[in-house]
Structure P
Amino acid sequence: MRILQIFNRYTQVGGEELMVAQIGQSLRKFHEVDTFLGSTTELLGKSSGERLLGPAKAVHNWEAVRSLRSRQSEKKYDLWLVHNVFPGLSPSVYQTAQEQGVPVVQYLHNFRMSCANGFFLNHGEICTRCISGNFIPAFLTACWRDSRVASGLMAIVLARVRLMDVFGQVSRWIATSHTQKRLHERMGINGRKIEVIPHFMSKPEEPPPYKKDGNILFLGRLSMEKGIHTLLKAWKRLDESSRRLVIAGTGPEEAALKAYCTQHALKNVDFVGFIPHHKQRPLWEGTLALAVPSIWYETFGTVVLQAWSHARPALVSDIGGLGEFVTNGSTGHVFAPEDDVRLAGILRQLISNPGHAEAMGKRGYEKLIRELSEEVWLTRINSVLSSAL
């Protein structure tokens, strides 16, 4: 097939953008795949004039429409694989696809179709008040960027998605977990059009030797939805001096997290900043287990695949897709969101019994190879793409 992959980049590179690139690379083994990119940075612009036009382009990006029409006319794509159009590319992408008579397959990475911030998280609390299409609560609570202006703008954009009947126009939807599918069904999307296909990892290299005196690792964006405060509270309860808690990443919560460590005199907590994927192997070599204490409906959690590819267990919140794929006591441990007492107990157990952690990491690696390989994913995705035609 000839496929156009469409993605609006965020202001900071995250797991979603890396996964989009990996999806495109894998699909090229069978198909002709081109990429059409927008970006939130471009939408915001550099000049005051560009910034003034930003809100209008978030509702209808005429430049993107013109470019997409030209690309479709030239290449005659069989379908568009859309990952994200918010806020830079605008919902006009769907309108343009309908005009051009090209089917759309929508890859779901978050909950942006019915949530102004995409997380169903409102100032640290789970919130689905806008799920049915009434976006007034988003404006009233300023749930996106702590701004009523930004939240109101996104409410207008999402209301336009409903008015355009995007839910009916999209040929097929791809969710990465059953939790994600159920929530999109509540939005009003026909569940028969949603296929659950977990993320994958290309054939990993040989895992590094296990280090029984290794550290606890958090790897990801330092933002509220990631629940890192829960991890720090658990570490405080543990009062561990023989191991280190390594926090790799950057984000808006970094200053607050460092201040918490200073205030509570937390020992052995290292903030090592953002580490590119190709330089992470030494990080994993020194890791006993990965902690993923998210407090939002994590759609999948590709960082768990990274842990398993290095034969390390994952300790995850039982929320969203995380609890679906980690088997408690087998490939990692599961705990309730924000339960720092339980997480501290799990950490204590693994530190005192690293052999158990090593065994779980090996089972995670085996599950990755058996169930979450590129080959398995390609078989399932090709079936969905074919059915969209």
Structure Q
Amino acid sequence: MHILILPSWYPDENNPVKGCFFREQAEALARSGHRVSVFPYYADAEKGVYTERREICAGMTEYAIHYKSMPLHMTYFRLLREMTALVRAFPRNERPDVIHVHSFYAARYGAALKKLFHIPMVITEHATWFERRLLSEQKLRDIKRDYAAADALIAVSSGLRDVIAPLYPREIRVVPNMVRELFFVPCRRPGEKEPFRFVAVGSLDEKKGTDLLLSAFAQVLAEERKATLTLCGGGDAEKYRRQARELGISDSVRFTGQIDREACAAILGESHAFVLPSRFETFGVVYAEAMARGLPIIMTKTNAWRELVTEETGMAVDIEDIPALRDAMLSMMDHYDRYDPERIRTRCRERYAPEQVCARLTEIYSSLTAHGDGR
């Protein structure tokens, strides 16, 4: 099957982590036997619009569209014209069988291409904008219109499904993001006599709760516990270095800056537990990646936690509750032997391994192509 993927954001030279899970899922679909074409778009051209073709792996090609932003709707029409030309350039018997849109920003392009070429369309929603109430009433009406054109709508968690349900009158399926095989490689569990190593992966900002984590960790150290905290991610590092200094915990906190996926897997493998008290999450692939490495997790009760947290995998606390976060971290240190890394890894593989996610997506694709529109 030929799958055309339209991502709303995508990795670039300046931010190779941005939307990396879109690219990783596309690669996994190609490895599972599909032909995959991806149309990412970047507002970095000095003038006009041009497309850069990139062969990523066997069966997967990126057609990176570079454009110069224009006022009003000119950008939309320029991009749509370029995407239309790219689809027309495929031999008729090799045109996409399914359009898969990732998040609502790209849905209007998918809806237009569906209408032009009579190709069924799937939308997977990932965005936190809904629960963060960042969308105007007019934008929500626009999204509802674009969702209506979808032959299948997917949410990456049941919590997000419930949030977007008013915008789509039919069934919303739940298919999580996948975890790369890189993270499932077994690793040495750190020794119990070492300082307990907490790790967090994500942007250093309020959305990810970096301020909450540092405050809770300071309270953990105030209990005279030997622990370290590694913060992996880009963002306003100086702001949080300053907070760590003010809390008197700088010697126990390490900032790595933004790191690549291999370095992330390595640091997770050297840690005891993963903790990230986000204020908003729709899925949070970093939690699943930590579980793939065998780490128990501590997270907040966002829209994602019910999919990830069990007694075997870790704990969830209320959002903004620093004392509860502190207590969870102390409990994790005191009862660390309760968490079996192999059981955590197995549970993660059963739900988030590439073969599991690709099989669920393929089932949806097949239902749409078999019945014309999947409705």
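Quick notes
- Computed 3.7 for distance in nm of label points 7 Å out along Cα→Cβ at positions 182 and 326 - originating structure among P, Q: Q
- Each of the structures P, Q was assessed by distance in nm of label points 7 Å out along Cα→Cβ at positions 246 and 278; the largest value belongs to Q.
- Entry that produces 0.35 once FRET efficiency 1/(1 + (r/R0)^6) of positions 94 and 286 (r between Cβ atoms, R0 = 41 Å, to 0.05) is calculated, selected from P, Q: P
- Source structure of the calculated read-out (distance in nm of label points 7 Å out along Cα→Cβ at positions 158 and 230, 2.2) within P, Q: P.
Since every read-out is calculated from the coordinates, none of them should be taken as a lab result. All of these numbers come straight from a predicted model, not from anything done at the bench. Cβ atoms are built from the backbone, for glycine too; each structure is taken alone.
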